[in-house]
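Structures for review follow.
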Structure P
Amino acid sequence: MIARHGVAPLLAAILAAVLVMHFLGWMYSLPVWLLAGLMLVMYRDPDRAVPSRPLSVVSPADGRVTSVSHTPDPYLERASLKISIEMNPLGVFTTRSPVEGKVLEPHGHNGNNNEPHGVWLQTDEGDDIVMVMSRGRLNNKPRCYIRFGERVGQGRRCGFVHWGGWIDVYLPDYSRAEVEENATVLGGTDIIASLVHD
């Protein structure tokens, strides 16, 4: 229920609050308990029920759909359906894999710390999906839990963006959008698109 890299700082905050309460009293410990509560909210990571619908693409994060458009994919250099999601600044900051597949390295990826973090996923049917996590509202770099060559399941936790950021999902151009602009979505649960196969 807590994001993996949030466990240590949350436990440290709770321990600090207990120590302050023990040695100085509960009044002095209140600010530290408030800090621990804030960290609990920030790092919360509830389980989600992933829908079992073939060829579906689930939302990679909690937030609001800001655009649905057909546009060039700068990572795989192809025409694509692009769905952009602004993460909720008060929501869950964990990102999830929109599809099941293998993690590949996007073309042109050079590891530059200033560029958005792109993850290329290839499904068993051969569909290519690119999920791009941009920096958060505090210009903080997204954390990524998956590695090139790894296989991930749909809805699996794959990253974290402190205080939320922006996520772009580039799908094959023949995909069908299942959401409209301004729609509110939950990561790992709500379907944002379908991959169309003859």
Structure Q
Amino acid sequence: MSITKIVITGGPCAGKSSVLPAVYDELTRRGFVVLTVPEGAYELLIGNVGPKSLGSVLLFEKYVFLLQLENEKIFKLAANEIKDKPVVLLYERGVMDGKAYLSDNEFAELLQSIGKTESEICADYDAVFHLVTAAKDAKDSYTTANNHVRLETAAEAIRVDDRLIEAWSAHPNHFIIDNSTEFEEKKERLIQGILSVLEHH
């Protein structure tokens, strides 16, 4: 059966964690087996492995990179075991997200360490959906209160958001879901975008 690999990314307080259950429910209802690949950075941060404890942003991003690769490898192996239904691998962030937090040279060195190019990394995913941070055009909704590892100010969130868009810009199926509507409609635009990708995959 088919396996479709979809990244949901975006800046801080973009709604990624809030939309995943709705996407999961809708795709499951339509007969897909949905495997949700966790965000490597979050897994490390809740275990107190972060720039502060390691004393280095570069070192932290190296471990995020390695954990993300390992998570994705394991979930792809698991997806290949499912033979009777189409599978969607739903990634909460992807490997290219690391580029938003590093210099181009630093990220290039990480890629060189595993013998891959940016094009090869992007080719591992069928589509990328970027949810724009609430700090852009929905500033009243921007908060750090609902995520204890989110520390960015609104201005910092915007910078990260811009860097993430740039990091994924070379992907041929890169879709940006902005804040031009209320959040429920933003969520629905994401779901419809994913369904469109699945229809043509």
Structure R
Amino acid sequence: MARQAFDLRLEAMADLLDRKIPLVVQANRLPEIQGAIAFAVEQNVRLVILGGYDAPHCADLLKKHDVPVIVSAVYRLPQRASDPYDHAYTLPQRLHEAGVKFCISCTDRSETWNTRNLPFEAATAVAYGLPAAEALKAITLSPAQIFAVDNRVGSLEVGKDATLFVSSASPLDARSQIEQAFIQGRPVDLSNKQTRLYEKYSEKYRQLKARGQ
């Protein structure tokens, strides 16, 4: 009996072919999105579109095949000279109105270091028509649902991981401060060089004031 060859490269794709994890395809233009959907249907794999600049133009196709979109950035330039200046800013609102599942990322401008600005990308989408509740969902529950981990994270519910943060005001407001953070219920130390310097010099000026200087 012939021995079946083992190919580690193909083995790594087992969860994709079993539809346990999605295939993420970077696609912005309409033909790219349509081609990605055709490939996913042919191969019977779950698909997630990353980018999605032209996604509203094929909203019915995306909904038909239950393909969500990761908006790679709200802060990006129009891709055509004929596009309005705010075309990227209104993309989340247009996807929401069309009934397409989506979440907001900020990978178009940078990698992980820019994650700190994710709430402000969502806030810009609010300024251009997306309801505030949907914007907050687009950076919390929606990505968890897209990647099928919403049984653990994405919202505050009994039985979930208790990964959350507490802010002084709306997390979409640039003036808000993160006061507490928890990962799986364990508090995170939020101190850093800047907070330590603030405490050091606050104490210095408190003492100078106490001495009347």
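Here helix-only ellipticity at 222 nm (-39500 (n - 2.57) for each DSSP H run of 4 or more, over all residues; to 500) was calculated and came to -6000; which of the structures P, Q, R was it taken from? Checking each candidate, the match is P.
Here relative contact order in percent (Cα under 8 Å, 6 or more apart) was calculated and came to 33; which of the structures P, Q, R was it taken from? Attributed to the structure labelled Q. Across the set P, Q, R, mean count of other Cβ atoms within 10 Å over residues 52-59 reaches its highest value in structure R.
From which structure (P, Q, R) was log10 I(q)/I(0) by the Debye sum over Cα atoms at q = 0.11, 0.16, 0.17 Å⁻¹ calculated, if the value obtained is -0.66, -1.13, -1.23? That value comes from structure R. Here distance in nm of label points 7 Å out along Cα→Cβ at positions 12 and 132 was derived from just one of the structures P, Q, R, and that gives 1.9; the source is Q.
Each value in this text was obtained by applying a stated rule to the coordinates, not by laboratory testing. For clarity, every value in this text was computed on a predicted model and none was experimentally measured. Cβ atoms are built from the backbone, for glycine too; each structure is taken alone.
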